[in-house]
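What follows is a set of structures to go through.
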Structure 1
Amino acid sequence: MSLTSRRTFLKTTGAVAAAACVGVGRMEAKPLKQPVGLQIYSVRTLMAKDFDGTLSKIRSAGYEVLEAAGYYDHTAADFRKALDKNGMRCVSTHHTLHVLQTELDQWIEYGHTIGLEYMVCSSSGGSHRDPAAEGEPSLDDWRWIAGEFNRIGEKVKAAGMTFGVHNHTPELASLDGVMVYDELLRLTDPKLVVFEMDAGWVYASGHNPADYLSKTPERFPLMHVKDMVRGPEGKEKITVLGNGSIDYRPIMRAATGLKYYFVEQEEYDMEPIEEIHVDAEYMRKLSV
């Protein structure tokens, strides 16, 4: 083979190999297997004004599963009827720690009727071991809260559902040299308590969501999905998915234990329904 022919051969085979590699990469990238979900707090003002109509718009936007944060004065039977009419499921719900401590039985009964799989503590609400205490919880308070999570988780499990813990930024704080989130993961029983990672607030706290997901993916069957952009004062502001700084591809790749994710749009630049349409399209196109 002449030198010219050899160069042509190598160039050609190299191009074919490169094309094959690109093809393999494309074949390996797959859309998310989880259904597109929405935390209906995202459309709270609309739900309060037009419950049935807003549910219909949510379904038209492409959302299949919901997570509740309040039931807008509907009985469990009426809430379930509206879900069934629109071909959607409500698989998870949010309640504050105080509500779970004082009203758990009635919300378990409600959850059975609407078909919940998860009951999630949305916020500890600054809870303390001492009801008279004020200010942010101490590390010892968070350790007491972890015990409450175990106690509540046991009752929720006995009722046939799973109890979860949602984070904001306080859970990502370091107190006395200890990361609160690490302590909650350590002190809660994996058989009784799972975690719903709010990836946006983890990111805003200066941490990488994928780091936690990679270590113990089985503890994170739920996730809140939101995007953030840094505002003029250096604070993170919520924006529509794809417009901010969070790359969800590595996050979703690390979330191998994920069963449901819920878009949560807490702030708006456009009309809420327009923004949740954009969010749903982003998630449908996301491949990992």
Structure 2
Amino acid sequence: MGGVGPERLSLNTATVREQWGLAQCIDGCARHGIGGIAPWRDKLHEMGVAAAAKAIREAGLTVSGLCRGGWFTATGTLGQEVIDDNRRAVDEAAEIGAACLVMVVGGLPDGSRDLSRAHALVEEGLARTLDHAREVGMPVAIEPLHPMYAADRACVNTMRQALDICDRLGEGIGVACDVYHVWWDPDLYDQIRRAGRERLLAFHVCDWLVPTRDLLTDRGMMGDGVIDIPRIRAAVESEGFGGLNEVEIFSALNWWRRDPDEVLATMVERGRISC
């Protein structure tokens, strides 16, 4: 299976977060022929939502997703502040024309060992967010994170877990399939088929380095690690996923230290041969 051209890529702004603001990311995508962008909310707020929406439209970019909503679990109760912030995230995603709002749901509550309680808070928070998301027509995408993040970032760790929640909550919710988090799962391909076109809302790519020197900020550029990205992409596309391949690389030791135009040029090159 061949790779993808730059028009089929999307730049998740985390990939150059240490070098560029959102306006620079938008300009960089246009210069390199990259078809889409996925802002993080901190970068979006720095630029201003209305200004960012205008610049993205004028650059002709597709917004593959907004990162991120979620974080339902930290205090052990689902306060109105968290719900209000997620509803704001829904509105921001709608204003910039995002394909979905990506949810990193949160890990164990502070000081807790009660994983069941965390799961319950996540499901309640998603349900209450969906009440508003359905009103504005914004799909919500649960992103399962690798199990090493279960305690502090996301207690939803597999596609199966995420889709079980989707089954219970109904319309308007699906999954963001990030190869970094799910490549190891022996159930992955069955769950991609289970998700189907309607619930495969986003597809994120990078690579798993061996060794990995930092659990959060040592992801690899596509082709530098052990993930069979083309096989996973073929699986999601066989189910009808037609969205962009969103490149999201946390790399404090490498790519965040490089010239950002070099990073984008490498993205484009690797997209052709390693995606």
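Say we calculate FRET efficiency 1/(1 + (r/R0)^6) of positions 35 and 155 (r between Cβ atoms, R0 = 25 Å, to 0.05) for every structure; which of 1, 2 gives the highest result?
1
For structures 1, 2, which has the highest computed value of distance in nm of label points 7 Å out along Cα→Cβ at positions 179 and 203?
Comparing 1, 2 by distance in nm of label points 7 Å out along Cα→Cβ at positions 179 and 203, the maximum is at 1.
Thinking of 1, 2, which structure, once volume of the Cα convex hull per residue in Å³, for residues 75-242 alone is computed, gives back 121?
Working: 1: 149; 2: 121.
Considering all the candidates, the number was obtained from 2.
Computing Kirkwood radius over Cα pairs in Å for each of 1, 2, which one ends up highest? Could the numbers behind the result be given before it?
Details: 1: 20.7; 2: 18.5.
Structure 1 gives the largest value of Kirkwood radius over Cα pairs in Å among 1, 2.
Among the shown structures 1, 2, from which was the value 2.7 of distance in nm of label points 7 Å out along Cα→Cβ at positions 83 and 107 calculated?
On the way: 1: 1.5; 2: 2.7.
Derived from the structure labelled 2.
Work out which structure the value 3.9 belongs to, where distance in nm of label points 7 Å out along Cα→Cβ at positions 115 and 147 was derived from one of 1, 2. Let's see the in-between values first.
Numbers: 1: 3.9; 2: 0.8.
The structure behind it is 1.
Could you tell me which structure in 1, 2 was used to calculate mean count of other Cβ atoms within 10 Å over residues 99-106 as 14.4?
1
One of 1, 2 was used to calculate mean count of other Cβ atoms within 10 Å over residues 211-218, giving 15.0; which? Can you show the working numbers first?
On the way: 1: 15.0; 2: 12.1.
The value was obtained from structure 1.
Given a computed value of 3.8 for distance in nm of label points 7 Å out along Cα→Cβ at positions 131 and 251, which structure among 1, 2 does it belong to? Walk me through the numbers on the way to the answer.
Details: 1: 3.8; 2: 4.3.
Corresponding structure: 1.
Any read-out appearing in this document is the output of simple, stated calculations on the displayed coordinates, not a laboratory observation. If you're wondering where the values come from, they're calculated on a predicted model, not measured in any experiment. Cβ atoms are built from the backbone, for glycine too; each structure is taken alone.
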